[in-house]
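Trainee: Following are the structures in question.
Bear in mind these aren't lab numbers, they're just calculated from the coordinates by the rules spelled out. Keep in mind it's a predicted model, so treat the numbers as computed, not measured. Cβ atoms are built from the backbone, for glycine too; each structure is taken alone.
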Structure P
Amino acid sequence: MNQAVRCVFFDRDGIVNASPGAGRYVLNWAEFHLLPEFVEALRVARAHGYQAAIVTNQRAVARGLVSAAEVEAMHRNLRDLLREYRLDILDVAYCPHDVGECDCRKPQPGMLKTMALKHGLDLASSWMVGDAETDIEAGRRAGCRTIRVGDGAAASQADYRVPAMRDLPDLLDRVLS
């Protein structure tokens, strides 16, 4: 029998790259600043035998601030940059829609469920890591365990909480088995 494929899903802005701030968007690769703490968290997840994927709401596409092609180019550049660290991610999914237009925008679990079907992932053995309660809710709705990072983490409904990205790699090292 094949072992279930486990995955750590990461939100993008604020987890993978520096957040541009509330109500702002990363509109091009020059504004995309990879967080070294994410690189270490990804290294820990992969060392524990987990796949890793990114699931991100990109409302700026719906608002006409950035094209889908530009978002996809940023994600290709990210994958190329991670290869320089000898790391990889399974996939990147993004929701280009505005609020209420779809079932893929977090807090809906659509992106996680679609990725699970596409790659044969076991959601019950997987994790969702994010810096917003919508990330946590999407993970919970998909059946994943959850980790909330940053401001508001203490009041979160997440399974685990850490105050900052610098704390995430150690927590992942403890909880991933």
Structure Q
Amino acid sequence: MASEDRHFTHSTLRERIVEHVFVGDVLRTLWRRGVTDVEILRPEFDAHGYDVVMSRGPVVRHVQLKTQAAGKVSVGRALAEKPSGCIIWIGLNKDTLELGPFMWFGALPGLPLPDISIYPNPKRATHNAGGVRPVRKNHHELPPAAFTKLKTLDEVVVRLFGELTERDIPQP
């Protein structure tokens, strides 16, 4: 099977690999900084616009992960209802599945997702019985320009949880 074919035929597997590696890399980055009081939660299914919940102290992040190579990303309005939602668009080396760079759309820890209602509603990827691609009323299409480029996981961790000072790191 050609390399490009497996990205299509095994896209769910690829998404799971990226999610696991991303979570592991974030935890490893926090570990190196002496932070061990983080909780990771995963929803049973994706109905509320997020893939993973990352929690540390009062900061609870509902994180939607995106891996598409180009274009605009569709974001569910449900993510904006979460207390501190964010979107991380992950650059991906297709041959090795190495992660980075990262694109960030979110606010400071503890603040809600910036207003997404200013962006247009996308159409569904598939046609209905009448041959029409209906509008997805509860989604908005964000262009790459809406995101901030982050080069490293350290930058992502700061966006997720804020600057970590000595007093923020739990002592034994």
Structure R
Amino acid sequence: MDDAQIIDKTCRWLEKAVIGLNLCPFAANPYRAGRVHFVVSQERTAAGLSDELRGALLDLQAADPRQRETTLLIHPWVLNDFAEYNLFLGVCDELVAQLDLEGELQVASFHPDYQFAGTASHDVENCTNRSPFPTLHLLREESVTRAVESMNTDEIYLANIETLRRLGHGGWDALWRDVP
């Protein structure tokens, strides 16, 4: 699979799940305006991904938010095991702190095998954070703050659980039947 195919599959996920199911009410505007930057990592090690994440964070910080509001760092070749991926999220937080970007940028997480604490791996609500490939979502704190001020984020989480339970695994799987 080449970079274009990986990005295409990620865009389909954004369109059908994240935006289509309204799992993130704040995603549609930057996506449709072309302010989401996609990076496909070729890294095969966590250390290499950490270096690439450093560069992606600094690039996002330097970019004009009117041109690039957020970055999706898709890494299909490393951290495919969810437990390893989940441990790497601590590295992400440390890196944000080392770069003195706390309060400016943050990293959200998506993975094909995402599992929230206290859930079983097959629980459908885990699909809210399940993406086609392991993905680190680099966000501007300013965007997150605006979103939080405009809506109760607990309501989003609860609505997402309700949506996915209503949809069920059959409905979730049906979203992807026409996706190559």
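Trainee: Kindly point out which one of P, Q, R the value -10000 was derived from, the read-out being helix-only ellipticity at 222 nm (-39500 (n - 2.57) for each DSSP H run of 4 or more, over all residues; to 500).
Mentor: Checking each candidate, the match is P.
Trainee: One of P, Q, R was used to calculate distance in nm of label points 7 Å out along Cα→Cβ at positions 21 and 93, giving 0.8; which?
Mentor: Q
Trainee: Taking 1.00 as the value of Cα Rg over 2.2 N^0.38 Å derived from one of the structures shown (P, Q, R), identify that structure.
Mentor: On the way: P: 0.95; Q: 1.09; R: 1.00.
The value was obtained from structure R.
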